[in-house]
Structure P
Amino acid sequence: MIFSSPIRQAFEQVFGQALRYPGDFTALSEDVFDKTRERVSVNTMKRLFGIIGPEVEPRQSTLDILARYLGEDDWAAFQARLSGKGNSDFEKDPRSVDAATLAVGAQVSFRYHPDRKVTMEHLGAGRFRIMASENSKLKADDIVTVRSFCPGYPLSANSVVRDGVDLGPFVAGKVAGLADLHID
């Protein structure tokens, strides 16, 4: 299990800061102990936030401790509260950028877990040419069709065309979403 963006946001709200760096998870683990008097290891926290692997299913008791940290009696109560807040809704994240509204020639760069970096140029109508790609399955000169970009959420490309061949849909950042999103 890797926490979704709404769950990450709940932790960041209670913790009082963004969770980005390894040291943040040490501090979060300590804050969980300070507030609940129960321990969740730093490595467990990093796994749940997709910082380190492998992805594992946490014990129910661990999830219940984390729910108490978030102000609920147990994980089921936290999930019920989360679903009531619109875990499935027709609501747009204010950080989301509609790809089709970008100017032709606009450059988009982002990173995703664990060490991928991609830079692309908008060709118009949500179509992009990959300009540079480090450690990604996307390659320079691929043409991808994207609807939107949102930090913390995966990038979903409707299609990837390489050398005239449509490779089909592609998802980048399944683990922790996009990071360091820049649009110039």
Structure Q
Amino acid sequence: MKNISTILLGGGNFWITEAIFKNVRGVLRVTPGYAGGYLAAPVYREVCSGRTGHAEVVQIHFNSSQIDLESLLDIFFTMHNPTLENKQGVEKGSQYRSYIGSTSLEQSKIVKDYIRVRQENNTLPNNIATDIELNNVFFEAEYYHHNYYEIHLSQPYAQRLIAPNLQEVEAIFKEYYITPLLAS
């Protein structure tokens, strides 16, 4: 379909990023994985070492007639701190860096213009450190990383880190969220 686009977003741990984008109106699929590195076919253990160059990301397929890229970027830049290098929250390492993999030249221009405007408007306390690449090379994460939040709701990581982030972003962008029952 002509209105379907894909983008790669890394805002720290992909479990958090997946949970935040999963029920956004117009988002068709969110898949955790790895991008931006130099090792072919990386696995979680290798990526966690920080030596593969990959970031934990989610691949988002979205219907641009239902949600535009700028709105996705608004959510993305709210859900994490894009001014930190190789770190998000308690997690440190290049695999947790802020990352955008644009999948077309047009998309790359939109992302760069968006960031330029945010920088010019001083909407963040420091310069944006997000890695931006024209990249559609994506390695899907192992099955046990998919739907992590829904499967592990009672786990401490889900309760202490994912749930508060998700609630905060949903409260700010409530017009973009659909209920999980309608999302399936």
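Taken together, the values in this text are just the output of simple stated rules run on the coordinates, not laboratory data. Keep in mind it's a predicted model, so treat the numbers as computed, not measured. Cβ atoms are built from the backbone, for glycine too; each structure is taken alone.
From P, Q, which structure was log10 I(q)/I(0) by the Debye sum over Cα atoms at q = 0.24, 0.28, 0.29 Å⁻¹, for residues 108-163 alone = -0.86, -1.01, -1.06 calculated on?
Numbers: P: -0.99, -1.33, -1.41; Q: -0.86, -1.01, -1.06.
The correct label is Q.
When relative contact order in percent (Cα under 8 Å, 6 or more apart) is compared over structures P, Q, which one is greatest?
Details: P: 16; Q: 31.
The maximum falls on structure Q.
Going by FRET efficiency 1/(1 + (r/R0)^6) of positions 76 and 172 (r between Cβ atoms, R0 = 35 Å, to 0.05), which of structures P, Q comes out largest? Could the numbers behind the result be given before it?
Values: P: 0.65; Q: 1.00.
Largest value of FRET efficiency 1/(1 + (r/R0)^6) of positions 76 and 172 (r between Cβ atoms, R0 = 35 Å, to 0.05): Q.
With distance in nm of label points 7 Å out along Cα→Cβ at positions 60 and 140 derived from the coordinates and found to be 2.0, which of P, Q does the value describe?
Details: P: 5.4; Q: 2.0.
The value was obtained from structure Q.
Can you tell which of P, Q yields 16.4 when Kirkwood radius over Cα pairs in Å is derived from it?
Corresponding structure: Q.
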